[in-house]
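Every read-out reported here was derived from the displayed coordinates using simple, explicitly stated rules and does not represent laboratory data. Keep in mind it's a predicted model, so treat the numbers as computed, not measured. Cβ atoms are built from the backbone, for glycine too; each structure is taken alone.
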Structure P
Amino acid sequence: MGRYILKRLLLIVPTLLGITVVTFAIIQLAPGNPALLKVQMSRQGGVGDQAVAQAIVEQTRKLYGLDKPLPVRYWIWLKRVVTLDFGNSYKDHRPVMDKILEVLPVTLQLSVLSIFLSYLIAIPIGVYSAVRQDSLWDRAATIVLFVLYSLPNFWVATLLIVYLGGGDYLDLFPVYGLSSFDAERWPFWRWLADRLWHLVLPVGCLTYGGLASLSRYMRAGMIEVIRQDYILTARAKGLSEKAVVFKHALRNSVIPIVTFLAFLLPAMIGGSVIVESIFSVPGMGKLGFEAVLSRDYPVIMAIATISALLTLVGMLLSDILYVLVDPRISFERL
């Protein structure tokens, strides 16, 4: 196991390096740049002379190192990233790592909670749908889950705000931020309840899509397993349906959705960009969205790199869980 994990960790390095090369090139070659944006802001402030504007562009390009060739810029960035130095933000000149560390726990909190709820709800729905295959419940659940999967989260977030967050209908949940005013001074349990109350809507928006996918994977895996010969043998021996399902069938049918974890984590992080922006949650998604609008290259690269690293780690964890769940698979075969 240790040898396999070491090998996978070594493979993460060139994979992450390739991702950063492509991402860096796309960002640097995209239309628009911080220098032109700064000129536009200066003109709004009253600077209209063309020569002054051009001087601002040149100074900004030299300040940010944009006057150097693209490979040189990447090499400078890579040498700094090795020491966990992502540079300073173009927007407020704060260290990017400090800004990331402030918001990363919020995004991880949303993602982990959403993944936990997705698995917690999807597994029972998938199992029950498989056991009651083609029943009224199974067909109704299939329709509802496919509808949920097809709904974009920004549209669902808007509906939740209108109907449940103080729009024209019910005022049940807060629609922005993570806590109420002055909540830091409250007792712990009151603060925790307030935090969870603020997380209901954003976590709900991040959960329903993964829930729909996971339940379908769980149903398909369960149907395949309960048709196996050893399940028929267990039933022939007189075991109860509960024992057959939960003791013999469930463990093997869980395998497909365990591997799905590697894809669910980056999907949650990607979805947090829209959800955090709509609900004004100070997370990494909202920070990335604002960085794109302001052409803040160091912040964009830092978020892309960390997201890629979390995705690769998630894939490694899914492989490890795959072996732990299925004793027929060994690390030597992977």
Structure Q
Amino acid sequence: MPSSVGGSNNKSGWKLKSIVTLALTLLTSLQAILIVWSKRAGKYEYSVTTANFSVEALKCALSLVALARIWKSQGVTEDNKLSTSFDEVSVYPIPAILYLIKNLLQYYIFAYVDAPAYQILKNLNIISTGVLYRIILKKKLSEIQWAAFILLCAGCTTAQLNPSSDHVLQTPLQGWVMAIVMALLSGFAGVYTEAIIKKRPSRNINVQNFWLYIFGMVFNLIAICIQDYDEVMNKGFFHGYSFITVCMILNHAFSGIAVSMVMKYANNIVKVYSTSVAMLLTAIVSVFLFGFHLSLAFFLGSTVVSVSIYLHSIGKPQAQK
């Protein structure tokens, strides 16, 4: 009987991981498309910082709604109550600060690189996540998995190459430094978030999300005051918002919740693969929506990514199998 129960739990856990990973992949693949659609005449008519704040507020509200339903059906327990103890709450501002710094750097890096070059440099996140995953969480990756990770980075970069990609090599030193710092911040924030979410496995994910998003709201509010205070005061918080903007905010909110669930029930490595596949899906969908032309480099890169996924799945260390 115990083995039967264990098998049932493993099957249930695998099903949950698959669902949240698939959801994250699909939601992420739509993000870039919605961002492009939200522009008018090539620029944003709404405040990006207020949109980011709205995303955090919506995620926080959704977490509270989910908690309210749990409290109504199961009652308040040690695992689902909103604790305000300093020891538990004090760890959540750290990833919020890291993401805020990364997002601010994102504005300045475009002074040194264009959008295509940025997308290629962004693949440094893949390597930084793998290294920090090993150092911080002490999770061992096999040699095959490391090779798969490098192939994933190479595949994603290859898929994004175009005739003008050579100028990435001429990126100024400041651009490279910012790209590396952003990759380290993103990787560390992701791995650190996974660490605090998994520190107490029985803790309800919605409680953990609530505190993550509360501090996300606080630091995004600071960003509004720094960057767009006058504009928001003069034109209003929701100035320039459209139906597509609302859809984009909804997408980012559900994507954010999916990310935290992947970290809770899977790990950052799964998240990296999910977002990499989403990038390929975005390119394919763009063919039909924007007349985007897929190059030979895209097909070669997609093949390398597929090989990487296969190698990672068969290359698990013995203890993980």
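Key figures
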read-out	value
Structure responsible for 1.44, with Cα Rg over 2.2 N^0.38 Å, for residues 79-206 alone calculated and labels P, Q on offer	P
Origin of the value 3.7, where distance in nm of label points 7 Å out along Cα→Cβ at positions 127 and 247 was derived from one of P, Q	Q
Origin of the derived value 41 (relative contact order in percent (Cα under 8 Å, 6 or more apart); candidates P, Q)	Q
Origin of the value 34, where percent of Cα pairs over 31 Å apart was derived from one of P, Q	Q
At a computed 1.6 (distance in nm of label points 7 Å out along Cα→Cβ at positions 239 and 255), which of P, Q	P
For distance in nm of label points 7 Å out along Cα→Cβ at positions 15 and 295 computed as 3.4, the structure of P, Q it came from	P
